[in-house]
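Structures given as structure tokens follow.
Only the coordinates and a few stated rules stand behind these numbers; no lab work does. Owing to the predicted nature of the structure, the values given are computational and were not obtained by experimental measurement. Cβ atoms are built from the backbone, for glycine too; each structure is taken alone.
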Structure P
Amino acid sequence: MIGVARDLPRTAGIEAQATTAGRQARARRRLVGRGLLYVAATLLALWVLVPLYLITITAFSPRDVVYGYPKEIIPSTLSTETIRFFINAEGVLASLWRSVLVALITLALSTIIGAPAGYAVARYAFRGREAFRLTILSTRAFPIVILSIPLAVTFINWGLYDSIWSVALMHTALAMPFTILITSSIFVGVPRDLEEAALTLGCTPAAAFLRVVMPLALPGLGAASIFTFVLSWNEVFAASILTLRERTLPALILSTLNDSLLPFRFAAAWFMLAPSLVFIFVIRRYLLGLWGRVAR
């Protein structure tokens, strides 16, 4: 018994050392894992940001500098000559206006149709709700290539081919799944108790929606609207299939890309990137909250 008692402090010390060593090993592994994560995030950010930076500085360089090589990392001269060359090119301003108009029509239609559907999914529990959400998302599984010829024939029969309405209707169909899912996640984030309290104080359901729900949901709805606008702005395949003369800006750029000059290409790339960059800065605070919420 005396020998066992003498070995207890030694055993306890060995266990304490092993525990400390194990804790230090886990701390080192966490540190290495965090370092690798930061390195991967930095490489991914550079992979995205370096081309954006090069496109931007080239788009705002004089035309003779665009052809220069090697490129300056920090430009010594900045100019809007390349941008003005692109804007003054034949058909660019008209196609730019058509792109804005198509995006606004898409935004209005998708919001008017998709927001009520998103509210219904968020607020009402009904049989097959999750299947309905998956069905909405699965509509994007159909490639536009398969649907392009039937759509073109349909719009020709309707007299809408080669018009902004044909492109806007197609973009609305493409944006609708995202609009419904995003708006449903936004409405889930609005407390139901506030809406019920407004009903008990004499508001009608429509008044409670307009006075209570909408003010709280407007920032998220604005972010979702910007997402829809950018989706329509960047879409090129449907616009190329459904138009010949009334091209949107992406369709015009695609049709003239092989024959265009190098300054035209860089300026066009910057024009297509600019709305997306604005979208990222505006919507970044809502990105984590727009997805994954489910009504209870």
Structure Q
Amino acid sequence: MPAEMKLRMPVTEFDAAARRLPAIKTCLELLKPVTWFAPIWAFMCGTVSSGASFAQHWPELIAGLLLAGPMVCGTSQAVNDWFDRHVDAINEPDRPIPSGRMPGRWGLYIGIIWSGVSLFLASFLGRWGFNAAVVALILAWAYSAPPLRLKRNGWWGNAAVAICYEGVPWFTGAAVMTNALPAPHIIIIALLYSIGAHGIMTLNDFKSIEGDLKTGIRSLPAMLGAPSAALLACVVMIVPQFAVIGAMLVWHHPATAVAVTALSVLQLFLMIELLASPREKAIWYNATGTTLYVLGMLVCAFALASHAA
């Protein structure tokens, strides 16, 4: 068919709507699979710490992994990108929404749809699993969306993300494996590692200092400056791990205490390097020191499993 005839052909409403739909690749980029690791890892630590048999609870395990990573974490990423689209236009203009690859209000629609699907999936995980998912979704929306928009203040925003990414998934993993409130030992360790994750979130904000300053977002690096924020992050990350070491000694897990001590000492050496040039080394530390941090979580999870047994 000649090109001039194609141009004169009427465009149906369906065709127009199809052109406004985002590409699957763009949707996946919006949900940021690379960020799913943290809550999935925390969920796995929770399942391990429960001491329950994986073989007897594999449906809950698979559903929980999907809920923690692609669904709830994916929701938080979509919601954050929608309400941060003006900031991202400064910091990361190639992201799906500011670049225009995510058309119209689809960033918001995906956040809403993913929230609903997350709750549907959570309904199969019992009372504790469902309630934990509700809490995580509330934190995800409160972090990014008005009127709360907790991310406007680094103290509150980082706390919300740390709990959503570490504490709640750990709690959920333990709860769905036993269909009960997790033991106090599990809750304490999950809480301590959530507190430490506040520091990890602070380092994650280093990449957006310029945009935060221009748009009035008071992230800790923007408020305190890079050197002070890096020092604060290091203190917040390491002190809870010292508390974990003490708890493991009190609970008669000396081998675990030694392992977490070794991992913490290695982190201290990396922190010295980080503090020498925080803006340049923040991403590097999140790839090295944070790896040691989460290994400590798993070591503790196995200790808690033996404690439960």
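Side notes on the structure shown:
- Structure from which 1.00 was derived, FRET efficiency 1/(1 + (r/R0)^6) of positions 195 and 275 (r between Cβ atoms, R0 = 41 Å, to 0.05), options P, Q: Q
- Computed over structures P, Q, FRET efficiency 1/(1 + (r/R0)^6) of positions 67 and 203 (r between Cβ atoms, R0 = 35 Å, to 0.05) reaches its largest value in Q.
- Computed 5.2 for distance in nm of label points 7 Å out along Cα→Cβ at positions 43 and 163 - originating structure among P, Q: P
- Each of structures P, Q was scored by relative contact order in percent (Cα under 8 Å, 6 or more apart); the highest score is held by P.
- Among P, Q, structure where Rg and Dmax of the Cα atoms in Å, for residues 83-258 alone as derived comes to 18.5, 57: Q
- Which entry (P, Q) yields the derived value 14.2 for mean count of other Cβ atoms within 10 Å over residues 155-162: P
- Top of P, Q by mean projected area of the Cα convex hull in nm², largest first: P
- Between structures P, Q, the calculation of FRET efficiency 1/(1 + (r/R0)^6) of positions 75 and 171 (r between Cβ atoms, R0 = 30 Å, to 0.05) yields its largest number for Q.
- When distance in nm of label points 7 Å out along Cα→Cβ at positions 59 and 91 is computed for each of P, Q, the one that comes out at 2.1 is P.
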